[in-house]
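Below you'll find the structures, each written out as structure tokens.
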Structure 1
Amino acid sequence: MLVPKEAFKLTKGQLKHYEVSADSGNKVSRGFCAECGSPIISLLAGMPFTAIKVGSLDDPNQFHPSASIFVASAPEWAPHFAGVPTFPRNPG
């Protein structure tokens, strides 16, 4: 789930970050719970948003997909959402 960087606020705990290079060559910082290791966020260099791992939310059912990105590298079993725009890669 993408939200503007300034809209994201961690309200509890600490994150540990691991940095990798994206296919674009830009840096991606992945934030994990410092206590249990669960993935929480990804920060993409040069992008104005924070990617929140929906499974980390208390109630992920209150959010619904509005787009699917990186579908070119999705596994065959990945769900496709009818009526939702799809992008082979990051549209940014």
Structure 2
Amino acid sequence: MNPDRFDKLLGFIRRLEEAEIYHQVAAHRDDAISVLVTVPGQRWEVDFLADGDVDVERFVSTGEIDDESALDELFEKFSEPPEPATPLPNPNGVVTH
């Protein structure tokens, strides 16, 4: 990463720390360092890209609070479908279905 880009990232982290804003540094992409910022009612993903660009994505709460039944929706919508079972060969080495 270019030193100027690194300075931009470090400056942003210093600002968050001085403002006492909760954040975490993460790496989710090969070409970026992410800073995950959490404030009341919002979550921000700030990506500092290798080419010098900065991408900011904000997730804003509607203020609605669900009960634990919402967890079922989480798994229904976002779980990967199970892999089909791989047929096993029988003792004679023949694959059966």
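Any read-out appearing in this document is the output of simple, stated calculations on the displayed coordinates, not a laboratory observation. In this text the structure is predicted, and so the values were computed from the model without any measurement. Cβ atoms are built from the backbone, for glycine too; each structure is taken alone.
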Distance in nm of label points 7 Å out along Cα→Cβ at positions 18 and 82 - structure with the largest value, from 1, 2: 2
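When relative contact order in percent (Cα under 8 Å, 6 or more apart) is computed for each of 1, 2, which one produces 15? List each step's numbers first, then the result.
Working: 1: 21; 2: 15.
It must be structure 2, since only it matches.
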Structures 1, 2, by distance in nm of label points 7 Å out along Cα→Cβ at positions 34 and 66: label with the highest value: 1
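Matching task: 0 is the computed value of helix-only ellipticity at 222 nm (-39500 (n - 2.57) for each DSSP H run of 4 or more, over all residues; to 500). Pick the structure from 1, 2.
Numbers: 1: 0; 2: -8000.
Structure 1 accounts for this read-out.
With semi-axes √(5λ) of the Cα gyration tensor in Å derived from the coordinates and found to be 22, 17, 13, which of 1, 2 does the value describe? Could the numbers behind the result be given before it?
Details: 1: 22, 17, 13; 2: 42, 24, 10.
Clearly, the read-out refers to 1.
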Which of 1, 2 yields 1.4 [distance in nm of label points 7 Å out along Cα→Cβ at positions 26 and 74, calculated]: 2
